[in-house]
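Next come the structures, one after another.
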Structure 1
Amino acid sequence: MKSVEIVARTREEALELALKELEVDESKVKVEVLEETSSKGFLGFLNVSKVKIRVSIKEDMAQQAVRLLREILVNMGVLAQVEMFKRPGYVMLNINGDDLGKLIGRHGQTLNALQYLVNLAMYKANENHERVIIDVAGYRKRREENLKRLALSTAERVNRKGRKEILYPMSPHERRIIHLTLQNSKEVMTYSEGEDPHRRVIISPKN
């Protein structure tokens, strides 16, 4: 986070100098008063004032999310790089590195928990919160294809046997993939039951 420290006679003067140096307007910065003094000058005739402030450029939501994710990875002892991509309505953070399986977990449970924590922190820190999606080396794309195959194979089995099947717990995004994959099926229908994080998709015969 870029910042400068300025000493001037007044807070307003110091802030003006800092904004010129950072080349931003006041709405994009955070101001901290580090020191403020006022004393009599020579023979007590003049008031001498001095203000020292630190002015820092505010991080946007995406930058905050990247910084938080990097801090979490360091605390987990994971050496990895975080790439950030802004998309309409959401921010994608992609983690790249070696031996990142522990970040994914069984059926992506660890990855989903990590994503939930970052989104929760961003929601508390920002009024205009965009959704953050976290991926590990393209795992979510492969996971999406696996879920589509799971939906189709389960639907075929449900239709053949004539009884419903309950899938294992999934995140809202993963449940949505199952629902969308089978939304036009003439043989089966889908719905969800339970409470997160144990909510499951049920695939049932239509008749």
Structure 2
Amino acid sequence: MKEINIDTWNRKQHYKHFIALSNPFYSVTVPVDVTNAYQKSKASGKSFFVRYLHDCMKAINETENMRYRIRDNRVYDVEEVHASATIMREDKTFGFSWISFDNDFNAFHKSFVAEKDRIQTNHELYPPINGDNCIHCSAMPWINFTSQKEPVSGNLESIPELSFSKVVTTNGRMNMNVAISVNHALVDGYHISLFLDKFQHHLDL
């Protein structure tokens, strides 16, 4: 973890402006092509959700501003970001997970399976590991949404929030909308575009 010197940061004025707002978060919803990722997951017999989530987390970790967090009025690059995803239970409630990031898909998948098993066998909402060095994310595969709004806690937040929609096939290509909510004090539209380019790159591999 390394601290960003706000006084010498080229975004100092932007940070000061947006951090003073009662809700500095903004949201965009963008489609990504998941055709290759879906085919890879089916060929391997592994979860499609875990496949695209791993591609997403690689892109998050490769995009510096998506790793920034605010702690005690200071800005830090946490350097490694994990996935706190909602996982549904048989009774249609859910628990929050902590899926440790690893560039290796099999290691990431192993962490997901352990968290899924934990959530399926208890009724705790929160994971035993928690922190701000994560993204909050959820899949809504029943809804082809074109916009989405995250709940607001009222506290100063800096964790990116992502939601993944139903997959829709058009002309043989599979597309999924991704809703992204970020704190404008840390992340501009340009940084979201960098993340999306990297996400699509990994999905296409």
Structure 3
Amino acid sequence: MFTGIIKAKGTVSSIEDRGGDQRLTIESIDIPWREFDIGESISINGVCLTAILLRDNGFVADVSVETLNITALANIAVGDPINIEPSLSLGERLGGHLVSGHVDCVGMVEALDGDARSIRLRIAIPDAYQRFVASKGSICVDGVSLTVNTVKDGSFEVNIIPHTADVTIICSYKKGTRVNIEVDLVARYLERLIRKDNSGITKDFLKAHGYA
């Protein structure tokens, strides 16, 4: 599990094609890699990857065909900046929201506008995932825990404060940038309950009890 609070930025130093999938080498001088072990889960732009090799300045991970098919990692190139968050340890502060590192869909940046000292970011997402996004709810964009400002047809808006822009790759976004989206875990499971559960849990029931 992760929190959506980025611990460091890094760089993709190499991409190797391996029998249809890929092997990535990630570098960052801002993470104490000697404290990690092989097999660690590490989030890269919101995608949970497993460290198969550790180096003094980074780690190596394999990226499966499935991950390449459903995330924006398929579009990264050598030299690209990335967001890094190691997995959550018990007892750590949960500053963002619970994030699994399992990307639901790829969104696209539609607009970036100044909003006082912040950046108002509008991101388009596929129709099938719009029902999971709620105003003032949580959403994860490239591994960053954010609060949804507004939801519009086919898109949502978030505000990026100066600190978040400085410590994440969001400062490099431009119109058309593809981003990894993970919806809130609670929304994901509630939707499944509504569709599959026959015990009386309905949209009206959830609304009456403050869940919708």
- Item | Which of 1, 2, 3 leads on percent of Cα pairs over 27 Å apart, largest value | 1
- Task: Could you figure out which one of 1, 2, 3 the value -12500 for helix-only ellipticity at 222 nm (-39500 (n - 2.57) for each DSSP H run of 4 or more, over all residues; to 500) was computed from?
- Result: 1
- Out of 1, 2, 3, which one gives 1.00 for FRET efficiency 1/(1 + (r/R0)^6) of positions 25 and 185 (r between Cβ atoms, R0 = 35 Å, to 0.05) as computed from the coordinates? 2
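If you rank structures 1, 2, 3 by relative contact order in percent (Cα under 8 Å, 6 or more apart), which sits at the top with the largest value? Mind dumping the intermediate values first?
Values: 1: 13; 2: 31; 3: 22.
Of structures 1, 2, 3, the maximum of relative contact order in percent (Cα under 8 Å, 6 or more apart) occurs in 2.
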- Query: Of the structures labelled 1, 2, 3, which one yields 1.5 when distance in nm of label points 7 Å out along Cα→Cβ at positions 73 and 129 is computed from its coordinates?
  - Reply: 3
- Identify the structure, out of 1, 2, 3, from whose coordinates mean count of other Cβ atoms within 10 Å over residues 161-168 was calculated to give 19.1. 2
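One of 1, 2, 3 was used to compute distance in nm of label points 7 Å out along Cα→Cβ at positions 57 and 97, and the result was 0.9. Which label is that? If you can, show how the numbers build up before the last one.
Numbers: 1: 2.6; 2: 0.9; 3: 3.7.
Traced to structure 2.
Read the figures in this text as sums done on the coordinates, not as results from a lab. Nothing here was measured: the structure is a model prediction, and the numbers come from that model. Cβ atoms are built from the backbone, for glycine too; each structure is taken alone.
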